[in-house]
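Below you'll find the structures, each written out as structure tokens.
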Structure I
């Protein structure tokens with residue numbers, strides 16, 4: 001069999017396999033480790049240690065159940081759930097993982113991270129008059145490690161909260177309860193999830209100032225990431241979001 005005849009098969013295998021837990025969750029795992037390391041290195045300020053808002057919200061759910069042990073229970077639950085999903089997926093798809101797939105996923109996420117800023121920014125500029133300066137919700141005097149931690153946390157926990165839990169649940173509800181076609185169900189879930197994602201940035205300590213431009217930008221960004229999650233899975237969405245925020249919060253700041 002020639003190389004050219006194998007190419008479509010390999011391409012199809014890559015797009016299908018990398019959406020599944022054994023690739024998507026393992027690909028996202030380094031973000032989880034790096035975020036936890038950076039959290040441990042953060043100096044405590046007057047309001048404590050800065051964390052990603054979605055991470056804090058998810059932890060609060062566990063704190064309401066287990067009190068002071070809530071954060072530890074949250075981390076244990078994440079690892080147990082992730083490990084179970086990976087193990088089950090590997091049992092269903094026996095065989096060695098293809099290491100080149102992880103490199104291809106990183107390349108794909110890098111390209112998409114560049115694309116999201118250009119595409120969403122250009123579309124927002126067409127819809128709303130851009131302000132003279134766009135405020136980014138960063139702690140005053142935030143150092144490099146803090147900005148990197150917040151960027152990685154956004155990619156990891158905002159995708160977990162708004163895409164996996166919210167958009168995923170809404171899409172499932174729309175299909176099973178309202179019997180909508182998958183495309184329609186995904187579209188409805190993506191729109192609701194995008195609006196919730198945008199609104200989230202204006203709530204709580206360290207929230208951004210509410211402006212029409214930033215709200216439209218984040219809503220369109222939420223639509224992009226929702227579509228990316230539905231089409232390409234959690235791993236690609238998390239890395240794309242994290243790399244985009246690193247470009248904005250670390251490289252350009």
Structure II
């Protein structure tokens with residue numbers, strides 16, 4: 001990958017205890033070679049200590065639907081939900097089992113939560129952490145070599161972008177911070193975390209993922225400057241060799 005910028009449960013979760021610009025638009029009539037014509041998505045709010053995580057997942061779902069992804073193709077799991085939509089292992093396993101992308105589908109995985117340095121993002125309800133290896137195994141089984149986008153939002157989430165196990169030619173990985181840096185905005189008075197707000201603001205249809213990250217980084221930097229952050233989060237991106245031309249939800 002280029003850096004710039006048990007069953008399925010065992011494979012999905014090697015879990016350990018826990019936080020601490022515009023581009024070229026795709027034609028609606030002409031398919032782009034290698035570009036998915038449909039998407040299957042899993043959206044997870046792993047922590048319920050602040051409403052920002054739930055808010056971000058809801059907003060991302062609305063974004064995807066606006067891009068033409070049917071709501072039936074979007075699994076939403078939240079730590080605040082105590083039913084079938086709860087962000088717990090059994091429901092995550094079920095979401096991956098039902099992902100089942102078709103031959104022309106891409107996979108989209110988005111998770112926002114608190115993070116644990118060197119480990120990954122938290123599932124607060126069970127005091128567990130989703131590690132890069134666990135996520136890689138789950139995506140390998142559910143999505144295979146289909147184009148796959150991972151957005152990991154939380155402190156120290158760069159561990160996903162730097163993971164050799166998660167790295168693959170068919171994957172694009174965006175993270176909120178370097179592996180050794182926190183991200184910001186976990187505040188009950190804020191609608192979203194800084195990174196989530198910036199991703200949502202810069203995620204447009206039919207542009208390169210590098211362009212999404214470029215706008216997101218500028219947005220994050222501006223917010224952190226205003227917050228007088230001494231150690232910027234430095235969001236990361238890793239783009240697999242097979243997906244350098246992948247566009248955001250184009251057809």
Structure III
């Protein structure tokens with residue numbers, strides 16, 4: 001039923017619209033991804049100030065009408081993440097995190113664990129901007145895959161269940177594969193396998209590091225898993 005909606009949200013994206021308005025893409029804990037219009041936000045005396053920019057975590061009041069877009073009627077800052085905005089690497093990592101959430105979870109289906117994960121990632125980057133590394137970005141994406149139900153099989157061959165002679169990764173199979181089942185897979189070094197397993201199981205703040213080669217293999221594994229099982233292509237992660 002049309003009416004006011006109170007929610008927290010992270011601003012994923014903000015787009016200029018018309019002469020003074022903005023369209024904002026929001027990720028919320030209980031309504032998933034939603035779109036809203038903020039009218040008059042670009043005027044100098046707007047009551048919203050600069051709050052409706054990417055990475056802000058907000059307490060919002062939205063009006064739900066008959067159209068697809070909600071209307072922002074009130075916005076209060078919970079976290080502005082000002083420090084990450086001063087660091088190019090952290091800023092880029094935050095943008096890629098928001099983009100990944102927007103692509104993988106583009107519906108209004110609620111995923112509060114994804115909302116909390118995104119909030120944790122932005123808070124981590126704000127507290128320690130130097131953490132916006134390639135390893136951090138890949139660990140975040142792995143945890144998104146886990147929330148989406150697409151986490152890769154890493155404990156044994158995804159095709160036959162063998163635990164020995166793991167030599168490759170197959171996005172189609174959904175995980176690592178052994179030397180017998182390696183058709184249509186790509187070679188996965190032991191270091192990349194170790195990183196994937198460690199990053200999936202560790203908190204974001206304790207993400208393990210690995211060589212550039214291992215991280216790029218891990219990125220390919222994540223990308224192929226997403227493409228085969230979610231039908232989505234993520235932006236390449238930035239080196240850091």
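Where a number appears in this text, it was derived from the coordinates with a stated rule and is not lab data. Source: prediction; values computed, not measured. Cβ atoms are built from the backbone, for glycine too; each structure is taken alone.
A few notes on this one:
- If helix-only ellipticity at 222 nm (-39500 (n - 2.57) for each DSSP H run of 4 or more, over all residues; to 500) is computed and equals -8500, the structure in I, II, III: II
- Comparing FRET efficiency 1/(1 + (r/R0)^6) of positions 58 and 170 (r between Cβ atoms, R0 = 30 Å, to 0.05) across structures I, II, III, the highest figure comes from I.
- Structure (I, II, III) behind the derived value 19.4 of Kirkwood radius over Cα pairs in Å: I
- Parent structure of the calculated result 41, 27, 19, given that Cα extents along the principal axes in Å, for residues 130-225 alone is the read-out and I, II, III the choices: III
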